[in-house]
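Presented below are the structures under discussion, each in the form of structure tokens.
Since every read-out is calculated from the coordinates, none of them should be taken as a lab result. Only a predicted model underlies this, so the values are computations on that prediction, with no experimental measurement involved. Cβ atoms are built from the backbone, for glycine too; each structure is taken alone.
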Structure P
Amino acid sequence: MNIKKTIFLIIIAVTAPSFAQAKGLYVVNESGTINFIDTLSEIVVKEIPSGSSSINIAADPSNRYIVIGNGEENEKIWVLDIQNERIAAKIPVMKGKKAGFFFFAFSKDSTRLFVLNRYSPELYVISVDDWRLIKTIPLNLTPEGMAISSDSRFLYIINRAFPALIIFNLDTEKVEKSANMEGAFSSIINSPDGKVLYVADKSASKILVIDAATFEVLKDIVTGTEPVDMAITKDGRFLYASCRFSYSLIVIDPVEMKAVANIPVGIHPWGVTLNSDGTEAYVANYNENTISIINLKEKKEIYRLPTGKFPTRLVYVP
């Protein structure tokens with residue numbers, strides 16, 4: 001039996017763990033806020049303004065900073081200093097231009113942030129040390145997502161207008177390889193060993209399993225309706241895909257290359273992330289203003305917590 005708790009949005013002042021020290025979940029809401037959730041007590045601890053039309057969020061590998069992409073602010077990337085509970089910087093990229101979804105990738109040493117935007121044919125390179133835009137690289141692309149290689153030398157980019165998978169070499173600042181592909185892509189991640197890419201095709205409701213070196217499609221895995229976001233365990237043993245119109249989180253076995261479970265969640269699930277040990281998954285339910293907390297061993301939702309309006313993406317900070 002799946003038992004759910006009804007929990008109201010509460011700002012905890014005394015009894016909750018310190019915002020700066022607690023392990024927890026950061027959820028960005030399109031309405032312009034970030035919720036910090038203490039996943040041990042299942043409590044919304046804090047709500048932080050994050051700028052209008054906030055869509056995407058990412059934590060740097062050192063887990064000190066979180067970046068937020070804003071669709072309508074003049075300074076369109078905000079930086080949250082987790083330890084000091086403050087907005088540390090507002091980075092002016094795409095000034096005066098229409099902005100859509102931002103896509104983020106940090107170098108593994110946390111020194112550089114790479115940024116793409118759905119409505120910009122450019123790659124922005126930002127210094128994490130001082131949050132300065134240090135380079136803008138022209139790209140003839142309409143990006144829909146990216147992942148970074150394990151050695152931080154390459155970006156794997158999925159293109160939107162003309163569906164393609166691209167390898168961009170960060171050393172030479174040139175496209176190294178490109179392959180046209182059919183589909184409407186929504187996200188991309190790579191396996192922990194860097195050998196395999198997973199691309200979500202929302203039009204065909206499947207995940208493409210792709211050899212990162214050759215771009216050969218090894219398998220396409222049928223999912224729920226319109227997969228949006230993905231997360232993978234640190235050992236690469238399980239892949240999870242949120243599916244917007246089947247209201248579900250699909251569990252995929254990458255070894256067998258097939259879906260092994262379908263976990264019901266809330267309305268229009270979007271972002272998905274995992275805790276440090278891969279025992280829980282968290283799914284942002286966009287049209288329900290909630291987060292589903294899922295026990296991955298039992299493969300079922302255990303709680304559903306309220307958030308701000310229209311939660312999109314989330315990150316777990318250990």
Structure Q
Amino acid sequence: MTHEILRPHFPWITLVALIVIVGIANPAFFSVSGFVILMADVIPLLIMAIGMTFAIYIGGIDLSIQQLANMVTVMTTVYLAQFGISVALLVVLVGGLFGIISGFVTTRLYVPSFVSTLAIGFIALSIAKWLSNQRALFMDATLRDAHFGWMFGNTMGVPHELVIGLLLAFFAWLLQTRTPFGRALKAVGSGELAAVASGIDVDRVKIFAFGLSGMFAAFAGLMFSVKLSGGDAQLANGFLLLAIVAVLVGGTPLTGGVGGIINTVIGTLIVMVIRAAMVYLEIDATQQQMIFGIVLIVAIALTIDRSKLRSVVK
């Protein structure tokens with residue numbers, strides 16, 4: 001079998017190999033209950049990565065998602081008393097609006113997506129600092145439990161946040177694979193000129209993709225805020241890189257048009273197993289980043305579509 005035939009399967013092969021290695025080192029890793037808890041812990045990352053997938057799938061990138069999530073944690077905490085459960089709709093719409101603005105700046109003002117989204121992220125960060133007065137905010141526990149207690153309960157041992165994450169992943173998968181919009185996404189990611197020639201409104205598709213990225217980032221921020229019972233302009237720091245890694249290691253390259261939501265789910269699980277391995281194998285903190293980086297480089301090198309390296313970021 002050639003490398004090109006195997007390449008689409010490398011993400012799940014990598015995942016299985018990592019699970020086996022970690023499981024041999026620590027058999028407790030194969031515990032179903034423990035694995036479910038680990039999966040529930042990475043749901044905010046999964047949701048953020050799903051949104052990022054739409055941006056990368058079209059050949060762009062969204063560097064604003066971390067700051068959008070931070071802003072949403074503050075907004076949720078500040079406005080929970082005023083809007084109740086409706087604050088969830090408010091913050092998701094705000095996230096979508098920020099994403100749409102990123103898409104508009106990228107498509108209509110011809111600013112590369114890594115620049116436009118980075119700038120939008122700075123705006124979101126400034127709003128978060130202004131609303132929070134540059135300090136950590138704490139959510140009223142009674143209000144949180146009354147409106148969002150259902151989000152972090154469990155039924156028959158299955159955490160509700162895991163169900164929420166899988167439902168959002170299923171929705172995104174349907175959007176990508178079963179709708180005209182999803183086919184347009186693939187066409188734009190595979191080749192903009194060909195998409196334009198086929199009559200696709202490329203600008204509208206891109207704007208909608210960035211809007212979805214913003215909405216998913218906002219939902220991840222909502223989960224951060226409710227789970228940690230508060231908001232802070234730095235609460236989601238560190239998740240931008242992990243979200244990008246989850247998408248790329250899962251097999252959706254920066255060149256776009258390949259991969260998708262299922263790949264991102266696999267990529268998120270790979271990130272989860274690597275992080276767990278660092279704990280189970282008792283690897284020194286100074287060596288963790290080195291090992292993590294090596295695994296990521298190998299996985300990305302095996303999955304990236306080299307035929308499209310002529311334009312890495314659009």
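A value of 1.5 was computed for distance in nm of label points 7 Å out along Cα→Cβ at positions 66 and 114; which of P, Q is the source structure? Answer for the origin of the read-out: Q. Each of the structures P, Q was assessed by relative contact order in percent (Cα under 8 Å, 6 or more apart); the largest value belongs to Q.
helix-only ellipticity at 222 nm (-39500 (n - 2.57) for each DSSP H run of 4 or more, over all residues; to 500) was computed and gave 0; which structure, P, Q, did it come from? For helix-only ellipticity at 222 nm (-39500 (n - 2.57) for each DSSP H run of 4 or more, over all residues; to 500), the value 0 is produced by structure P.
If FRET efficiency 1/(1 + (r/R0)^6) of positions 26 and 194 (r between Cβ atoms, R0 = 30 Å, to 0.05) computes to 0.05, which of P, Q did it come from? For FRET efficiency 1/(1 + (r/R0)^6) of positions 26 and 194 (r between Cβ atoms, R0 = 30 Å, to 0.05), the value 0.05 is produced by structure Q.
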